[in-house]
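Asks: What follows is a group of structures, each given as structure tokens.
Here, each number is a calculation from the coordinates, and none is a lab measurement. Just so it is clear, the structure is predicted and the values come from calculations on it, not from any experiment. Cβ atoms are built from the backbone, for glycine too; each structure is taken alone.
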Structure P
């Protein structure tokens, strides 16, 4: 029965059904005593994986990906009071933000929700973030991953500056740097000595999962 209910949550989210239906299923799962970890991992995250695969197959587009993230956010709001009592296994800590001079955040926000669903603790610094702010937050949180988003090509130099500041602060070897956004490519990531560039939020979370397994 529990398996069927979790599968219903995954299917509903994967099919982008309305949030009311998903909330009803999540509340039913809580009433049945299903653990938060199972609800998140075997229900919600599995549903987001369906959305991600359909996005990669061009069956869903950015609007559907964003809607899926919104549905996930609605479900997580229901679980939030319970998360204080039962901690979902943490796979790592990510500091995230859009670089200085850029105020775009849709892709960043999608990645954040996907990463949280995957079990990462995400500290989102927002948009137009100063390089020093990233370094300070990394030191405060001991985060293993820094996610940098840049949509405007004019802000790519900011990424180089941030990587250089990580070296000067003596924490570069402790932090994996993940780039995202239309302004970056895998070649550019190699050029500025970042660890990886993700073409979309789905790939970005997969990269973080891979890093979490090897730490």
Structure Q
């Protein structure tokens, strides 16, 4: 493998241990892929919960390309590649029946396409698209290199998602603990039952447009300050 290809893999794998947000990592993946392939446009599409593939990152500045409609799993070249879990090459997208956005391709000067599915632990995540501005037959070596990048990218994306999910769960648990403690204080101080105490905090949260966690923290802080002896 060439030096620049190894450097690309290093940059992407390094993101596994970084604190970058997912959006930044996706941008890094398409930028690095475009650099080593000389791609006209490189884009990364992720499969959402509704079963649609949507563009999440691209180095293209074309608003029309960025905002093109999503694809269902199995629809178009990208949808087919992900559903069949195999790379697909297209010599000329403007002449391929399954390709959905021929007008955009002609306008942006996109000709050949290599579409690599992103799969991790048998789970379909999305696709990595590499376009050229001239007719090009992707070699086995090129497909292998970009597939390796796609595999590494899939691991980084899944790892980042898990980290985000873990963080969200931790924050929810922390909020729940604070709310329970604040409820107990209000029940004791104002002689309220559990439901009344919760509704009081909830109403204050809505009226002041403050997160429930902050309201609970304020109740606890106020109580602790009043208990202190200065």
Structure R
């Protein structure tokens, strides 16, 4: 059994598509903001200072919504979609390796191979990891940075899906990768309110980082 070059190529092509989607999303937000700025500049060109203030009080909501709402939702959606892609890719690899091993057992007259990744304990990427490493014998290099970042991506995705990004400070900020991303400006945790929950916010820089990291992970899975 081996990870075929075509499988690796398909995975990387999918990451390329996500890269294009990232650029499309960020450009759409930027262009929409620019259009609103041009409209507002045109509408306020001949107004007094007081009239401009009144204008923005009544007409500037779409401009502020882009950063306050639309950008957050768009970047959250990207994270959820991309994590699903990573998880599905690992599950597809599990199924492909199962099929290859099943056929090999038949060819060599061995007892039927009937262990599927769904038979393993756990769920998601952790279950796929267990299957590929312990049953198939593929080296995923889980002790290295790419895998830990994929696991961090899982935590961020779960917080977004299950609690709209809100999380107790000691629950997610204890992740060393997240602390580093906050320090480097790729992620942000908002101030904690009365319920002691902060909200994790995604910065565009994190998208580029996690795309390249996942690409590195799949490129380094060893052929057998």
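Asks: For Cα Rg over 2.2 N^0.38 Å, find whichever of P, Q, R sits highest and give me its label.
Replies: Greatest value across P, Q, R: structure Q.
Asks: If percent of Cα pairs over 23 Å apart, for residues 33-144 alone is computed to be 57, which of P, Q, R is the source?
Replies: This value belongs to structure R.
Asks: Can you spot which of P, Q, R the value 0.5 was calculated from, given it is distance in nm of label points 7 Å out along Cα→Cβ at positions 97 and 137?
Replies: It was calculated from structure P.
Asks: A further question follows. So distance in nm of label points 7 Å out along Cα→Cβ at positions 41 and 113, computed for just one structure, reads 2.3; which one of P, Q, R is that?
Replies: P
Asks: Which structure, out of P, Q, R, was distance in nm of label points 7 Å out along Cα→Cβ at positions 25 and 177 derived from, given a value of 2.6?
Replies: Q
Asks: Moving on. Assign the value -17000, calculated as helix-only ellipticity at 222 nm (-39500 (n - 2.57) for each DSSP H run of 4 or more, over all residues; to 500), to the correct structure from P, Q, R.
Replies: P
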